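Only the coordinates and a few stated rules stand behind these numbers; no lab work does. All values reported here derive from a predicted model rather than from experimental measurement. Cβ atoms are built from the backbone, for glycine too; each structure is taken alone.
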Structure I
Amino acid sequence: MPVLYLTFDSEISLEPADENTKKFTGKLDTSSWTIANFLLEKNELKIYHNEFFKGSHQVIGIKNKKYVIDGIVKMTVKPKIAELLLSGNTNWALTKVSVTHDMDNENRVELAYLPAKSGGLLKVSSTLDKPSK
């Protein structure tokens, strides 16, 4: 399966997806484990916190939360998806963001966010060439 390098530079406003997330008042940053779910046409894709070649993704903001993704993700994909990604810039629809926040070493909270507006798209460019760090 091909390894691709995907470049992201986007922000999308978020809404809490459940009561637990609505009540959360802690600070989120790059140390919080983040997973983002996307749709590319009919294909479901996920970006995990540890897949970044450089850059990061995270949920930021105190009152108004935003999902920010900036950098290059190294991803192994099926040949059909690779062909789609390498055909030019693609638009990914964010469907959900999950964040694990460590309140302390033994107390973790799982947070879930949805895009504030449906149809929030991220433009993604892809290459087979490994970028320099």
Structure II
Amino acid sequence: MILTIIIATLCILDLVLTFYYVYKYKKWQPNKPYNLIELNPLLVFLWNKFGLITGMIIGGLIILFLNIVVSIYSHWSIILILLLALCFVMYKHFKNIKLLNKLIKQYPTGYLPEEKFGEVIGNNVTTKI
């Protein structure tokens, strides 16, 4: 039961950090498609169909439900793998958010120079200097 609570908590934290990252990214580069920001196809589909907030609520409920079901009915080894995966995801979230904050601080307009970054899909071309 304790592992189920820990997994549910980490899952909710993962969803909150995903929302924060995507929201901040879209605010910085509004033309960037969701599929280039997030790899989860369920969330990308729901965001494209229902928008970021509604899609996140629907997708979050589905993902949380699946995590809880797996943590309740699976063998302890599967639960351990899920727990380790969620811990790894937390590490990657904090690393990516830190990198995004650096990019926003260095390029506040959202325009990334082509000479340095190459062609960037969704780059804010209207703010090109």
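Taking Rg/Rh (Cα atoms, Kirkwood Rh), for residues 32-71 alone as the criterion, the largest value within structures I, II is that of II.
Could you tell me which structure in I, II was used to calculate FRET efficiency 1/(1 + (r/R0)^6) of positions 80 and 120 (r between Cβ atoms, R0 = 25 Å, to 0.05) as 0.05? Answer by label: II. One of I, II was used to calculate relative contact order in percent (Cα under 8 Å, 6 or more apart), giving 35; which? Among I, II, the structure yielding 35 for relative contact order in percent (Cα under 8 Å, 6 or more apart) is II. Suppose you compute helix-only ellipticity at 222 nm (-39500 (n - 2.57) for each DSSP H run of 4 or more, over all residues; to 500) for every structure in I, II: which one lands on -2000? Value -2000 for helix-only ellipticity at 222 nm (-39500 (n - 2.57) for each DSSP H run of 4 or more, over all residues; to 500) corresponds to I out of I, II. Each of the structures I, II was assessed by Rg/Rh (Cα atoms, Kirkwood Rh); the largest value belongs to II.
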